[in-house]
Structure P
Amino acid sequence: MSDKPRILVTRKLPDAVEARLQRDYQPMLNPDDRLYSTDEIIEMAANADAILPCHTEKFPAEVIARLPENVRAIANFSVGHDHVDLDAAKAKGIIVTNTPDVLSDATAEIAILCMLGAARRAYEGERMIRAQQWKDWSPTFMLGAQTTGKRFGVVGMGRVGQVAAKRARGFDMEVHYYNRSRLSADLECGATYHETVEDLLPHCDVLSIHCPATPQTTGLLNRERIALLPDGAIVVNTGRGGVVDDEALIEALTSGKVFAAGLDVFNGEPDHIHPKYRELDNVFLLPHLGSATVETRNGMGFRALDNLDAIFAGREPGDRIA
């Protein structure tokens, strides 16, 4: 009988990550990538020393309370941790970790893709080609919004926000940001800091959302704040869907207050996304692809395993959040 720790892995992970799991642990893998129910997770956890979940598995306080005492850790395969009640985990003595840093570049790339896709009407153009509806060229055909030299506003100047700002500077964009605290000058890189979201918004030709979903940020981009944006602004969200009030954004997209939006995350994803988004031509939509590169997903898995290695060796994990 192996004395290697037993790890419940809730989703199908990249091959390289699963190979390391099989080498160093006794993993309970999910080869069919089936979404487990809460009851199934609780049942399987009876034979697990730790759980390696993704953001698709929810661990609110009532689920944490049902976890068996043998579960020592929840090593998330994600940087976001709004799916885990950290206070409940801490009270139960369960260590919780995440995977920061490794997905910053990939997610920032998606933010720029969303910005350009929204600004240059990529969805409309791509659909037109597929439907063989493109007839000719004209000086007024499919006019979009140019981003070069415009103002790029960031809500949440953490790791991803900083990389997105760096990429935006490649388009000669002027960076403005709101963060809970001002960055040091070397991290700010000349960006203009605003003490409140309300102060930031009038300076955003493009608003890029990178803050986590918390009780304080839920519905942050509401009707009142959208009204503070310049007319014709572009909204990009690669953070969390809960930060946006869908009804307010859809209203602004319909009226033209907001020229377009590029969205990679949604309230109720994947099954209960607001249906109106699918009907609007001026929304560029992606299915939560922020970290979806081979390099990044491998890096996330290895980071989660580094944390588990530390925990089972009696060391403090580098990415402990509870």
Structure Q
Amino acid sequence: MNTGNYRKLIVKKFGEDFKSAVEVVEVFIPKLAAGEILIENKFAGINGGFDTLLCRGEVPYFSLNPPLDLGVEAVGIVVDKGEDVKDLQIGDAVVTTVRGGGYREYQVIDANLGVKVREATPEVLTLMPTGVSALVALEQVGEMKCHEVVLVTAAAGGTGHIAVQLAKLAGNHVVGTCSSSEKAGLLKELGCDRIINYRTENFDQVLKQEYPKGINLIFECVGKQVFDTCVDNLAIRGRLVSIGHISEYGKNIEMVTQGRIYHQLMWKAASVRGFLMPHYQEYIPEARDRLLNLFDNGKLQVSVDPTEFHGIESIPTAVEYLLSGRNCGKVVVRY
């Protein structure tokens, strides 16, 4: 049995930003109950938007009070197991997506919550739940078809670069937005058909000139003016899936005065649909298995941002880095 202490990051009090709300604490490794495993985390995924909203007390679908554990996805190695654990062995690599299980050096969970993978790498970590979210959002909420025009905003991000590839694999013409030549290079490598660098091109003008019939499906995660432009450029029976609004995370919600959105939607029979993974739990197992199969067979590329963040103390900096929009691919912390 492993004994001793480990460190984790918690929300000590709700605050205006992530850094002011969190602190590192040291706790004991608990004794394992039957059916539980002890995992030594190797990598954890950074989810700057959710992390920040949670630290501000602005996640409406559950009500919790500090202190709160942080982090969701992690990949690590099983280092101990309780009685009655048969499907996992010490030394196995597992991915977990338990809220509060990511931003810590060790975690104890029910063995049924760990997904065995070949190796504990940040690439396989990116597929769950980031890649799963992209797949479920596109297929179940966006009703993705083939031979359509699909637009992905923040296309070089952790979720966006997976969405681009899934839309291409489904046989669509894919448009991706980004903010740098480095990100444009990644999108070109992934097969994006039209890359719009919104710092050098007018986003709205490009859509209106090059796609006069509008966009059939939009995977939107930026918000603000980008969201408005996307709504304005929906095609007849177009669908916009809102999976986030990173431009407003950690900030006061922007109040706007303009015509109501139904004036833009009704005449096109278009729609705007929200997506949140916890409301689509039933689709996770199949989506996870399909993504792992695509990755193992070389049909899906995973991009991990090259900037390295090491240890629990680096997580606030990693969150700020992600929210700044500088990342190219998934941001991870290494333990």
Structure R
Amino acid sequence: MRLIKVLVTLAVLWALAWGGLAYLLRTGITGWFDDRAAEGWQADYTRVETGGFPLRHVTVLHEPALADPRTGRAWSAPQISFESPAIWPGRQSLHFAEGPQYLSYFDNTQVLTAADMVADLDLQAGLALELRAMGLSAGGWTLTAGETTLAAGAGLAMAMTQDAGRPENYAITLDIPDFAPGERLRRLMGSDNLPDTFDALEMQMDVAFDRPWDRRALEERRPQPRRLDLRLAEIAWGPLRISAAGGFDVDEAGVPKGKISIRAENWREMLRMAQAAGALPEAAVQSAERALGFLAGLGGNREAIDVQLNVTGGVVALGPLPLGPAPRLILR
């Protein structure tokens, strides 16, 4: 009998604790929408539900809609749900509904449809709420505008993961398998002879910040990059292939210094596509071809360019060719 009383007491206490935390999570989410509305946004939802007892917290917003009148950007979806283990709300998963999500910029609206789209956030326990990992993943997805397909893919995986031994360091990865550019882009690039999908579209990079990402990133300032090591960036589309690797140091003013090794295969076809797309004026085609042919000749293979992108003294140069001032790498 005593054991039964203890179990009943523990169950009641757990139910109270679960309910209290569920209430805090629910008010935190709805309060964020209220704060945006107070700033002049459209921040709506039709109803909110709470569930998941006893092991999880699940907060579901039906028909959420956000719009910032200052930037003209808006988003809406049939439903989103916030899920976390009952013992630690700092491990949140944001699940998007299978239905269409509407992304707008003023009068331009695009529709994103994605299977199993989930955004994950994993924070360490403690007052600092240090970021351990975050990511976005999805199955097959399609981006359309009206009746036109802009792009599609078999999946999507983006992640930012903390180095346990060096908490200010994070590994950042991106992989979009079977990326398929839409017909509009294919026509613009004059790429009818290329495959329907990319063979590769991925990136792997390590970034060392001046401090770990934690709650101060919202309350004070964003952590700033101090070292970027690009392990791999690759785009492959049929015979066209661009790959890059290298790294930069970044000073306190955000000025990078370092080099990236770039390899471009079948660069003449890329040049033709850039001309067809209007990215390269016709008057500049011959001079660009001569310059790129010179760079290709340095590597011994006239169909591939192996060159370094050098950044030093605040100036960017492609091999021996100066391109202009280096961008400032500052997170606002």
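Values in this text are rule-based calculations from the coordinates and carry no lab data. Please read these numbers as outputs of a predicted model, since none were measured by experiment. Cβ atoms are built from the backbone, for glycine too; each structure is taken alone.
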Given a value of 65, 34, 25 for Cα extents along the principal axes in Å, for residues 84-203 alone, calculated from one of P, Q, R, which structure does it belong to? P
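Computing mean count of other Cβ atoms within 10 Å over residues 100-107 for each of P, Q, R, which one ends up highest?
Working: P: 20.4; Q: 24.0; R: 13.5.
Looking at the calculated values, the largest one is Q.
Of structures P, Q, R, which gives 9.1, 27 when Rg and Dmax of the Cα atoms in Å, for residues 148-195 alone is computed from the coordinates? Kindly include the intermediate steps, with their values, before the conclusion.
Working: P: 9.6, 28; Q: 9.1, 27; R: 16.8, 49.
The read-out comes from structure Q.
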